[in-house]
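Asks: Given below, in the form of structure tokens, are the structures.
Since every read-out is calculated from the coordinates, none of them should be taken as a lab result. The structure presented is a predicted model; accordingly, all values stated were derived computationally and were not measured. Cβ atoms are built from the backbone, for glycine too; each structure is taken alone.
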Structure 1
Amino acid sequence: MLPDHAPFPPEQRPALDALLHSLSPGQRLWLAGFLSADGTAAAPAGAAPAGAKAAQPLTVLYGTESGNAEQLADESAKLAKKRGFKPSVKNMAEISPAELEKGGNLLVIVSTWGEGDPPEAAVDFHRDLMTAQRDLSKLKFSVCALGDTSYERFCQTGKEVDARLSELGAERIAPRQDCDVDFEEAHTAWLDAALEAFGPPSGASAATPAPAAAAVAVPAATVYDKKNPFPAAMEAKVLLNGEGSAKETWHYELSLEGSGLSYEPGDALAVVPVNAPDIVEAVLKAAKLNGTEEVELKGGLRKHLANALREDLDITALSRAVLKKLLAATGSAKLEGLLSDESKKDFAVYIDGRWIVDALEDFAPDGLAADALAGIFRKLPPRLYSIASSPLAHPDEVHLTVASVRYETHGRKRKGVASTYLADLVNEGDPVLVYTHRNKNFRLPESGDTPVIMIGPGTGIAPFRAFVEHRAEQSAKGGTWLFFGDQHYTYDFLYQLEWQDHLKSGALSRLDVAFSRDQPEKYYVQDAMRARGRELYEWLEAGAHFYVCGDANRMAGDVHEALVSIVASEGGRSPEEAEAYVDALKKAKRYQRDVY
């Protein structure tokens, strides 16, 4: 069966011919795919190609808040390995900058959280790097910074790490790449340039791979992910707040049947929204366009402007990046002044509470051409929501707890893009484009015997509904203690009947509530924690894991302060010792937060 030109000596041919002749068509197909998986025959484990030197080591260091940087670090390592490097992936939470003094090749992928802060798990690494003097002259590096242009201090952590590594003597072998929320293409371009700049890896074989054996094409199963979201049918919508509440919180149930998507408690669901018709209409009116104009989007796709504004573009979030593009399109002297270094305070005041439509009215009074308008927007980003269900309790389903955002500023009614898309534009039975997003930094303990303490006011309750459901399905023995807070007991006690059922069954061991508006003095979850300080500390001493989900601006900080004060008072520790105790909980992954 072997052709004459096959590269096998005469003594090997009879055995190979006999083997190939005995194989079924299916076995031959499998063997062809196996041998051609990397374009070459498989080598023994650990073996390098003939004539190759040891692979060049490469460290991929990441700092992440929601998991994006970790995902990109893993992808970077896989590509680096294919290029002949020997990569290792490390979390900033698990390494000290002192280890970088050894030198070598380093790729850094780090996100920025909130108003320019490092991710929580990277705080210690960042502080050490920024303050300690080190000799990094043996290090070659490049940085990929993740951020969001809607924030003033865009990619701030990545910028600081990049500058500091260079300041300490490291060699920047490729320029820093700053990525917005749509980061895939920018990351790929950066990674390719950085790996090229490190030079040919010593482990790469100089030999040209043999042509891959021909194989019959087998249709691949459809994979649903960020690039190809799944159209999940909306199975149920339930308003959780009672009549008279100042809030609008919905429970949504979406079908994942046939998607192949999976998730664990603590993960998030990404929802790909569309912009509301009234917002699209307001933008078109401000630009003096009718929406039938054809525009070209990124990637060469051409669409009618109205459809592009509705489906593809972020037409609300106002930022410096957007205003710079608007300035280029209009040449407005007034806008140029607002963007100057001398007007930083005026700029901050201006963008607070305003949308892009306000800027169009203020700085483009004569309107814009269709392509110029489309050019000022970034891609409409998906929204991540903490999953509020256990896959064990609800197979082929995913549940969300979402508060509809509605408010008024500067004389105009405003609303959240994704939250009101779900509330106003999606009916039961309608499809919603979704994909699952892993969050390895917010996980139940491996052992069901480990007690957990959960702090989840408002929609922060979502992942803890998943936690308790999951433990109930597993018949876990570990204690579960939930602190829930909202405005009013009568209107805002989210999932009240479910918690009562879990208390009766024992799946929920304890429940403490804090309804801030039901008494003259406001009472929050951190106050409820302090009232149970002795018991809470005893749970921590017994090995409990501590979780917080919800508002990052105030609640998360207030809860952290309450936790430290409880450890100090109940444990007889100084404030510094209490902070060290809490830091140790974080490093042991016994204190985890999912805040936004």
Structure 2
Amino acid sequence: MNSSKKAESKLAPFGMLLQFSKGLRGTFAWSIVITAVSILLSYLNPQVIRIIVDSVIGQEPFNLPNAVVGWLNTWGGREWLRANLLFCAAFVLIFAVLSGITSYYGRVGMAKFSEGMILNLRNRLYAHIQHLPYRWHVSNQTGDTIQRCTSDVDVVRNFVSGQLMEMFRTIFLLAVSLSLMFAMNVKLSLIALAFIPVVMLYSGGFFSVIRKRFQEADEAEGDLSAMVQENFTGVRVVRAFGRQSYEIDRFDEKNNKFANMWIRLGYVLGTYWGVGDLVSGLQVMVIIVVGVLEAVSGSITLGEFLVFVIYNNMLVWPIRSFGRILSELSKTSVSLKRIHEILNEQEEEDSPEDVTPPMNGDIRFHHVTFDYAGIKPVLRDLDFTIKAGTTFGILGSTGSGKSTLVALLDRLYDLPEGCGEITVGGVDIRRMKRDWVRSNIGVVLQEPFLYSKTIKENIGVTLEQTDLREIRHSAQAAAVDDSIMGFSEGYDTVVGERGVTLSGGQKQRVAIARMLIQDTPIKVFDDSFSAVDAQTDAQIRQSLRQNTANSTVILISHRITTLMQADQILVLDDGKVVEMGTHHELMEQNGIYRRIADIQGSMESELEEVE
């Protein structure tokens, strides 16, 4: 992680947003300035109304700058204005139009700022997740991660685009309203001001409650999203075991829990807004009662009283919106915290050396011991060498550590210090760049992942330019070309999500073709022939011998027939090497390999008799 990313990870959630506003702060400042101008223009209209009531219709002297009074007198003064009230109305219209125009540009500027900031946030969040360790991905639910990257980001977007501007508008409105109100009548202004601390106090109290409820609701939504994603991904298993009713009940339970949380939150928000209406109504009532008394006593003119009531009503909304801002702020703080938790995770780091040596040398596991999070060791003191350019077989029961061995070789996990080392050509892979290691090791998993694209695009996903001849050559090597050409659309056939429209064997062979097209010096097949029949297995292995002559091939399988032609075969049991040798050498030993071979041979004989 570079220094800027490290600094970013240490920021508080709201401070984190500053990192994504670079290049946009000028737009934000312009939006604030133009919004302030819009607010000032909106406050000029009531002053025009005051002048019309007091000095045009009434007999009060003009309370205007001398230059303006002199200009009016040249036109005929009060009498001329009384005869031309449309002139007064024109001023109201002009101020309203200018206020609308400035408000428009202020909101457009804020929209550009908010969308630009959220664009940066989305890009950074996605890129950061791409570089998080494999350990993080397997320990976090996909549905919850998606919810943080979509719903939580949208919450932040709505706050920045809407409530952030309202926050500044509220500050300006309060400042301008109170300034003008104190200039007209101190007594009424103090009464109006006295209600503000009351609103602040009860808003602060509700803020802490609402924030907790929002967090609970957000986490419940993450659980719901994770369950839905898991169900849709495993739709075959659900249908195969007739678990639709069970899954519907599970969804109903989580959905009801989620709905009840929002209902509880609705009670809190309803109480909050109800109290706000009561306080606001009480304030308006007190201002009107006292204002009428002040007007009757002559302490305030009729026009000033009318304008004061208008300003007070304009003041009431900012006070009320303060509560909405706090409510949205509480929701946003929860979402920002959840996003920050992802951005605060440390990315995969390469060693300072970042060496990129040739990857066509011997692979050495030197006294390798490994465990997951301090649990019982999965691999125990593994010590063996895979000669370059040979085929190396690995046999072992479920949980014996075969896939962990591959994950360590591919640097999905790194060996802790003191737990041995894995070298290629004599160089510890922990000294190599991760991208270099992974680009030189082709891996085919037992459950391969296919994109929702055409078969051609899936096989050629690593190619800069699609070459159908090269793709077909790889498919032929993987013994899947005939199957693909049997589809009506051939290589342009679109596979379903995760390759669901293909059979298990077809998916594995497409994944093998995708790996072969990379032509990496190290090729790993992690039980990737398990879904194909014995004849296709033999066909693929024969083709691999022809197409991987210069590569180091690691075959992991439960089938003896898949491994028997390997140059060396290693047998794992409970994370330890218990046997190692050629097929003939291991068959001469009365060990695990021989017992598995006898069992599988007996089963094949029985099957042939049945057929």
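Asks: To test your reading of the models, identify which of 1, 2 gives 3.5 for distance in nm of label points 7 Å out along Cα→Cβ at positions 244 and 484 when calculated.
Replies: Source structure: 2.
Asks: Then there's this: For Cα Rg over 2.2 N^0.38 Å, which of the structures 1, 2 scores highest?
Replies: Structure 2 gives the largest value of Cα Rg over 2.2 N^0.38 Å among 1, 2.
Asks: Using the calculated result 0.15 for FRET efficiency 1/(1 + (r/R0)^6) of positions 108 and 436 (r between Cβ atoms, R0 = 35 Å, to 0.05), pick out the matching structure from 1, 2.
Replies: Only structure 2 yields this read-out.
Asks: Continuing with the same structure: Of the structures labelled 1, 2, one was used to calculate helix-only ellipticity at 222 nm (-39500 (n - 2.57) for each DSSP H run of 4 or more, over all residues; to 500), giving -21500. Name it. Can you show the working numbers first?
Replies: On the way: 1: -10000; 2: -21500.
It traces back to 2.
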